[in-house]
Structure P
Amino acid sequence: MNEAIFHDFDELSFRRLLGVVLIVSMSSLPSRKAARLRLARFAMRTVLSIILGGGRGTRLFPLTKARSKPAVPVAGKYRLIDIPISNCINSGLNKIYVLTQFLSVSLHRHISNTYKFDMFNHGFVEVLAAQQTNETENWYQGTADAVRQNFAYIRRESPDEVLILSGDQLYRMDFREMVRTHRESKADITIAAIPVPERDTTGFGLMSMTDNGRVTGFVEKPKTAAERAPYYTDAAWIERRGIPCNGRNYLANMGIYLFNTDVLIETLTTKPLATDFGKEVFPRYYKTKHVQAHLFDGYWEDLGTIRSYHESSLALASSKPPFDFSAKEGVIYTRMRNLPASRMIDCSLKESIVSDGCVIEAGTTVERCLIGVRSRIGKDCIVRDSVITGSDDFESEADRARNDGAGRPSLNIGDHCVIEKAILDKDCRIGRGVRILNKDRVQEGDGPNGMYHIRDGIVCIPRGAIIPDGTVI
């Protein structure tokens, strides 16, 4: 065989040649659709996914008081980490690392109990907690530094590309489309971008780009009109790509990145060492590397603050929820708990989600609420615009009787309570006749001995907190 044929024939080219061979080998299949499906799955085997969940999650406090941010409950029965992991699985990606460094025990337990691949699959979902090594003794200093400190694991998998995701977003995306954009444009780096209106630009990094989608500029969370002006995108440009503009003339960085592996290593090992992708890596390299934008226009919500978490949770319980966890385009997976069906006893429910294993007693009204697993709400209560996370265990009638004898409230909400615009974390014990109303309209504050915290005007009861009978907040 002529050796010249293989001149400059690298491993990536070889893997793609295998894809062509695979197509030929399937030519006898009765369905071309089946062949394309197998080819798509094969093509995604060379992509490694990394989910970033290493920050303290201070904006989600007190939900992150006793757990890492990706372990925060969402939609009654899920965890935040279920979103990116499910998107990966639905996109044919089954090699997934989750990077974290704070309070990762419950996250590790959830992942190990939920995501199990068969022995022939070679897939995995593993938590990589920050650790001291021979190369570094530091905590993760930022998103880029977190990835850099785990290069040994990346090299072990020998991926062609590395997909980097955030652990605190609610969305559904087929990453195969992003990989296609990346490969067809021959990009070094591809960034997912979503159109946003001007009023939302202060919370995002913005990008400008050429007509073919190559990124030509970055600005991180602009505060003034002058900073935003160069990043205004004409509506016609957006709509030519099949996305209605609707006044969304700015393209925001979604925090979803696809790197060629060699480019990722190069950009994170060149001095001065970058610690953050949005603030340092992309502004530093977009002129010398091919940075491509992949446009997205589905539902996408950053759940990084108490306000966004509360609002998004209540929206899921509305008559027209913006996000469906069981959509045929991609189911969101979580741990199977084998809980009994919920019981509602002569109560009123309006625009609410009630998860498995709940009990709502007679005379109670629940409006625009999200009720998590194993929640119990007593008699003659009014609960509005609230997120009740639920409990890790059930209490029997004997347990509840012992609690009464000891003067201790039972899980979760006692009789005759009124609760509005609140978040009750897991295993709360709200006594009888408690009123949680934020009566003084406080926007930011903390209760005595950490009994409660108010963030963005929302009263948050921490995990395991006990609120005595008759308390008014």
Structure Q
Amino acid sequence: MLGISGSGKQPNGSNMRRKRDIIISGFSKLLKEEKLKLVAEYFENPGEVVSLLKSFWHSDASQQKLFDEFSENTISNFYIPYGVVPNVKINGRTYMVPMVIEESSVVAAASSSAKFWSERGGFHSEIISTKKVGQVHFSWTGASLSLFQLMPQIREHLVNSVTHLTKNMEKRGGGILDIELIDMTDQIPTYYQLLVTFETKDSMGANFINSVLEEFGQSLKVFMAEQIQFTDSDRQLEIIMAILSNYTPECIVKTWVECPFSELDTVDEQLDGIAFARKFQTAVRIAQVDVYRATTHNKGIYNGIDAVAIATGNDFRAIEAAGHAYAARSGRYQSLSYVECTDDLFRFVLEVPMAVGTVGGLTSLHPLAKQSLEMLGNPTAPELMMIASTMGLANNFSAVKSLTTKGIQAGHMKMHLFNILNHFKANEQEKKAAIEYFKDQTVSFANVETYIASLRK
């Protein structure tokens, strides 16, 4: 059974090393229990490992089966905290926003920012565009001009070839928007692409787009083979690949906050509103000119966006990849947010690409993703874009505000205190004492270690 041992004996180090050198075939075909036992044999305490992994199984067998089928070779579940942020006012409407993230200070920072701006008009957001993009990459050995001359016929043929795939999307107001031929032969000999734009409404649309693009590839081959004006040597067309792009520079949401300088007077004891606004603007400007700062700055934005994406069953990796590509669209990686200061107005803006869905995929299959969308009032995809970008801007504002006033560690380490206490296996009495002690003390790993040691004396 693929090296599965039933002995129950703990393997010694040399046996474990030999096991790690074995190539396993057919692992995916094993029963879940068999996979679990095989994995456990890579540890010195296989019985404890099995017990630990099983302790994270859902108590409802049908729910666990659903989770198992989300992915491949599933042996357990990995828990991440599910938090909520109240008082998030966007375009006059107040939301309770779910966030799934393990970083201790993110939800607190978003909550603080949401409360702060709810008293200053809230967040404002608008959708700039919602186009998605896909490509058919192919090689063509014939004349470039002949391809471009045929594009009207090619476009019509391709669109007609996928009506069985697009009819339902078209009923919802979506579908294929445009097909553009791009000559890339100056980069790679004989390489061309069809750049296709789509509207997918409330679905993220990955499966729809990929199905259309693959059909386009086959239809293009058939169409070109039928053109009698080309000889066999002229008509050598090869489809290289057909796939959506996660770079969506025309699926853009813009979110901002604004207020008179006077409403920033209470942010910091050392700075009035104007001085704070100018210092804040300089800090953001640094993230526009320095790639080291820009990377951390944008990471803070995605603390908020990713947490909402995960909570609602969306692909945070695709969302973040698009954002980082967009941040480098000028040829230099820079901040996704910027500040505008006029004579009496502070304005902090985030402009970011974001392809999300509120139907399809995990949005309805995962029970917590479904609940998250219900908590948000079952938003459309454009509404979810505005909510997620708002949480990105909220976290960005809190981070830059802390950096330019008291410093990031004061608030961050206070939130991190529980993690440090848990590291030292502090009991409830020790935690209560530590929380009181560190109200006016600097939180650091070393300081907490010293304090816990003093309690235990």
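Computed from the coordinates by the stated procedures, all read-outs in this text should not be read as laboratory data. Since the structure is predicted, the reported quantities are computational estimates derived from the model, not experimental observations. Cβ atoms are built from the backbone, for glycine too; each structure is taken alone.
Things to note:
- Among P, Q, structure where volume of the Cα convex hull per residue in Å³ as derived comes to 224: Q
- Origin of the derived value -15000 (helix-only ellipticity at 222 nm (-39500 (n - 2.57) for each DSSP H run of 4 or more, over all residues; to 500); candidates P, Q): Q
- Answer label among P, Q for the case where Cα Rg over 2.2 N^0.38 Å, for residues 85-148 alone, calculated from the coordinates, equals 1.26: P
- Winner on distance in nm of label points 7 Å out along Cα→Cβ at positions 165 and 349 once structures P, Q are ranked, highest first: Q
- Structure with the greatest value (metric mean count of other Cβ atoms within 10 Å over residues 189-196, set P, Q): P
- Identity of the structure behind 0.05 (criterion: FRET efficiency 1/(1 + (r/R0)^6) of positions 125 and 157 (r between Cβ atoms, R0 = 25 Å, to 0.05), calculated), options P, Q: Q
- Between structures P, Q, the calculation of relative contact order in percent (Cα under 8 Å, 6 or more apart) yields its largest number for Q.
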